[in-house]
Structure 1
Amino acid sequence: MKHLFLLLALLPAYLGFSQSDKTWAFGPGINGYGVSGCFKIYKAAKENQPLTKGDFLFELGNIQNKREVALINNALQSSGVYKYGKINYAWSFRSYYMARYNLSARQDRKSVSLNAVGGIGIPIAYTWPVHILLYDPARGQGENYEVVRYDPAIHPQIYIGGRAPFTRGLNQGKFTPGMGVNGALEFGWGNYRNDVKLLTLGARFEGYAKKLPVMYEQAGQRLNKSIYSMFYLTFAFGISNH
């Protein structure tokens, strides 16, 4: 996992983050499977050429299963929330090579630009085990909980007192590579010439090398999947140096 964060730190320098003909923007996003943070690097469009290639989109976000259900065990005092059957967290780092086609240019600070954007990318998912607080009546007085890796097959619901911090077990995860495509409409505006605000509404299709094991599956169940299609919305703000 530490190698992924190192890559995120070095990408801006590798792609020419400091060059004067770039626009860079940061912001939050939401999609059908979770939330994310995005980082965009855009090249300056050439005069009289509506199509621009060579933009980059980077995104880091979680992947939730739509069958996740949050529960609280009211039979135990000070019980916290946990999700029944969720055995792994899943986060994905997405890197996309993008192109944009200008549909309506921004003429001044009061106008709004409209671009059609799309690209192909390599999402890499990282999954690591969920840990829970398990009640142990044999411990007697005082602290009766122990932190264990969640296994619905052996851990009765009546003894679950919530989940442990999601960082527990972070170093026990696995990477799963994938491929993705996306397309979107992007609106841009700003109060000043170099002030950039971007609202993007689009659709994304991603396929991973294997199913992401988010949920516990019994024989015959198909709760997990390797292919994800989703609508997404991002808002980013930044600075343009061209």
Structure 2
Amino acid sequence: MNGTGIAVLVEQWRSSLAIPGTPNEWESKRLINGMGIAVPRAVFIPPENAKTPDGDLSVLGGPGRCVVKVCSGDILHKTEEGGVLLDVAEPSLPAAVSSLQQRFPKAAVLVEEMVSSRGSEIIIGALHDPTFGPAVMAGAGGILTELYKDVSFRLAPCTAQEARYMLEELTIYPTLRGYRGLCADVDSLALIIERIAELAVQLIDQGCQLDINPIVWDSKRWVALDVKLVLA
């Protein structure tokens, strides 16, 4: 998708937000999925629903483990606030959804398939530098992002080749290239970074920030497990 296509997508997406200027995780994932970046299969349960609609769960692909999350643009740190339930078995979903609805009565709930992955968790971000403008970031993701601080930056837009150089600068780069049997598709990850850099040009103004953390390799494709988007 080129810059013009992303600009059109962003404009349509902005107009579809339930709360203008305050996207929730479901809406943020819908934006990046429209750019060709995979996200987990999910069911969105609005706050007015009393329970999980049983029919909607078929999109998750049948019996298996799920993640149940509070979904609100006003709640950015879901885990810290007790808004994420992991490894929930399908028979336990109604109780899990109900518990989050009681804890966060004004928020929606997101039920997602649990995605199995192997290898490093990656963070990809977009931000606005006060001096240079929109920029893109990639690095070691997951809960250790702030501890390791293993990240690389480029101004946006950037090419897939430049994004590849970003990845090669990371300490964890060997885990993407076969270290101890770990491997992933580096070229497709570089293309995703290139798309996020173009999105930064179209969307990220001063005060805005996008974090995809983590994005993981599931043996076939990169999947964005969590997406936070703050608009000015």
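Where a number appears in this text, it was derived from the coordinates with a stated rule and is not lab data. Everything quoted here is computed from the prediction, not taken from an experiment. Cβ atoms are built from the backbone, for glycine too; each structure is taken alone.
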query: Given structures 1, 2, which gives the highest value for distance in nm of label points 7 Å out along Cα→Cβ at positions 84 and 100?
result: 1
query: Which of the displayed structures (1, 2) returns the greatest value of mean count of other Cβ atoms within 10 Å over residues 68-75 on calculation?
result: 2
query: Given a computed value of -9000 for helix-only ellipticity at 222 nm (-39500 (n - 2.57) for each DSSP H run of 4 or more, over all residues; to 500), which structure among 1, 2 does it belong to?
result: 2
task: Give the label, chosen from 1, 2, of the structure having the highest value of distance in nm of label points 7 Å out along Cα→Cβ at positions 60 and 212.
output: 2
message: Comparing volume of the Cα convex hull per residue in Å³ across 1, 2, which structure shows the greatest value?
response: 1
- line: distance in nm of label points 7 Å out along Cα→Cβ at positions 44 and 92: greatest across 1, 2 for structure 1
message: So if we calculate distance in nm of label points 7 Å out along Cα→Cβ at positions 188 and 220 for every structure here (1, 2), which label has the highest result?
response: 1
